[in-house]
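The following blocks contain the structures, represented as structure tokens.
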Structure P
Amino acid sequence: MWEQILNSFPWLQTMGVANLVKKLIRDDLTVDEILSEVRQSTQYQRMFPGMVDVNGQRRFATEREYLDTVRDYRDVLIEFGSYDPAQDDPLNYTAFFDAQIDPNELKQRFAIYRELEAGSDELRDAFYVYAGMDVTVDDLYQASVSPEFREQLTTAYDTKVAGSSFDYQTYITRATERGLQRTAKVLQQMQRQGLVTGAAVSKLLNVDPTFAREVMGGLFSSDPADTGTLGLEELLVSFDYAMLASAATESGLEMPTRERLAALRQAGVDRARAMRAYGQYSGSKEALRGMARRSGAEDFTQQMFEEASLLGKGPALDVLNRAVSQEQSLGRSAGSFSTDLDQGRVAQSYRR
């Protein structure tokens, strides 16, 4: 009879109640009576702590349904990197039952949180710059799933904005603080990837706040096209690019002009690509200048490099194409800054 019961209720095998069940079989209890006894055992309560709600009602018709649901929860945790086998405990899942969050909803909530982690910088920066509120990803997540909290957050923002004096200096100072945080995070990621040195990261982390504010203020107010000042996100992106390039000044690079920063953004040059390019150029600029001069050009400046290599257009591209062609024809190496011709354009290894 033990085998028959085990086939019908395989979860009994992992509960450690074999001796109890066999005793109840010897006492000639029915299957229903045996299950009733098992469900009152300490082992059962340990394995199925969420089977019954606070009102004493069973949440699941069978133990198999309960275990299938726990498995689905576990699969979601594994998918989003939040599962630790060493910490797995049946009690961990009762909070989901109590909150009436099924596995599908749990997956949706994880997806929302991941999206906020990856794409909420702009919103969190706005909270800080305009209202002085340091809103976290957790705060935004709570606002996304709780209408009550969302209303509280909105009210707090409106109150802060209405009750504080907001002038140019406050705006630039707060924008600079957030801009430096952004750039430091990006540079630290690039350092882990071997794209920049620790010295470059340290240089940015220790940048003079006054200098950083001057950069931010200059980007904000000096529009070369005379089309007005930049919006917050556009301003922070420009500052980000400027500081990334500035981080390489230990190798003699210049900070790009605002016109150049706007052109890089419009060309779709992302931060990682720009930093790799500036990093390679900083180590090979003298070789490139020599190539250009040997081909008849007066010089090959950083501005020409940006035009030819990052933007892929303009007279500088012709200069670099001509220089590379001549070096190739003479059998010379271009040095660590590897270049070749690709359908009339200069292609670098890091862009492939």
Structure Q
Amino acid sequence: MQTTRLQLNSRANTIDVYKSMPSAELNKRYAIKVEQLTIPAMSDGLILNTELFDLERRCLSTIHHTRDGVIQPFTELPVESEFIPSHVKTVSQLVFQINGFFRRQLVKLVTTDEVFEDDEKTFFPIPPDFGTQQEAGEPPPDWYAVQETDVGKRIRGAVEAIYRSDGKIGFKFTSAGQRLFVLRLTDEGKRIFGWKHRYIALDANKQFTPYLDDDGVVISTLPTPNLTESIVCVTANSIFNHGHYRHEIAVLTSLPLQQYAECDQNSAQLKRQLASYRFPNESIRTEYRGTLYKVLKESRKNVYMFEHANKTHNVFLLTGTDLQNFHVRLMARNYTWSEEKKLFIIDEKNYPIPNDSLWTVTLNITPLE
């Protein structure tokens, strides 16, 4: 029997092959390999779409953050204050979304019908820029228009995310941002950013130390007099560590191939796998404009080509089948953090195929002498 090539196309992550004529004989051995694999780019984010932090109003020291014995935010802002990344694939995308969140929500604070509280017994005084932009007897102005005014630019820059070329993210607080806001990290936010405290808040020594004690009482205060320059807090973790290297693309099959052992901490399981690939890296090029600004340039692909008739390591011995009825599954294999087990566990799910897209795998079946 001569070499046989099977090209399989699908709009779903599963391909079910039901052939009327066999491509192999039961009493012969064959080498089967993935000759070509082309798939659409993944639409899901590599950093999970879960809440990372809340933007909170900063309280004076001695204020209790406890309700029914549970430490909670003392007060909620009159705008949506939870940040949840959406389909983030790179560090620059995460920083872009964080800054978009800050710019939008900070300007909305001064363009809403609800009152931005000013209680001298609980909070630091509200700076003049953060006074309401609503004229007496008039409806609130459009926040989108206010953000482009001079005062709007100062407001939206009160808290900003800073990108570093090593993958670490910094949070810049202007003098107004230091008096008004703190960031409360979720458990996932603490893990992603590598921050050991629940809050990111400046203290009297111009350091970012614990904001609350174990009883939920504010123990942090600002320098006296208040600072006039901006301060940047750089978090410990590189976000690159939560990007591509822990994500794989796998092609599984029901064909009777040699099984491989997948080991994960103290467990292992056998699988039949046609191919696996590290998720492709999207390069970021950094250029500097002067001393303060840098320009980020990223390349994008809407199709990933992993094999293209080149020499491949994905070659397997195939025996005992007439290659007539079998199944192929395209999977996304991620390593997700288990807070309960305090370790990363392997999580496989169906590879998300965007609408109006398809993926292609070509198999080469060659008889062995």
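What follows draws every value from the coordinates through simple rules; no lab data is involved. Bear in mind the structure is a predicted one, so any value in this text is a computation, not a measurement. Cβ atoms are built from the backbone, for glycine too; each structure is taken alone.
Out of P, Q, which one gives 4.7 for distance in nm of label points 7 Å out along Cα→Cβ at positions 35 and 235 as computed from the coordinates? Source structure: Q. Structures P, Q were shown, and distance in nm of label points 7 Å out along Cα→Cβ at positions 59 and 131 at 2.8 was computed from Q. Taking FRET efficiency 1/(1 + (r/R0)^6) of positions 67 and 179 (r between Cβ atoms, R0 = 41 Å, to 0.05) as the criterion, the top-ranked structure out of P, Q is Q, with the highest value.
Of the structures labelled P, Q, which one yields -3000 when helix-only ellipticity at 222 nm (-39500 (n - 2.57) for each DSSP H run of 4 or more, over all residues; to 500) is computed from its coordinates? Only one of P, Q returns -3000 for helix-only ellipticity at 222 nm (-39500 (n - 2.57) for each DSSP H run of 4 or more, over all residues; to 500), namely Q. If relative contact order in percent (Cα under 8 Å, 6 or more apart) is computed to be 8, which of P, Q is the source? Only structure P yields this read-out.
For the set P, Q, ranking by distance in nm of label points 7 Å out along Cα→Cβ at positions 11 and 275 places P highest.
Consider the structures P, Q: one of them gives 27.3, 90 for Rg and Dmax of the Cα atoms in Å as calculated from the coordinates. Say which. Answer for the origin of the read-out: Q.
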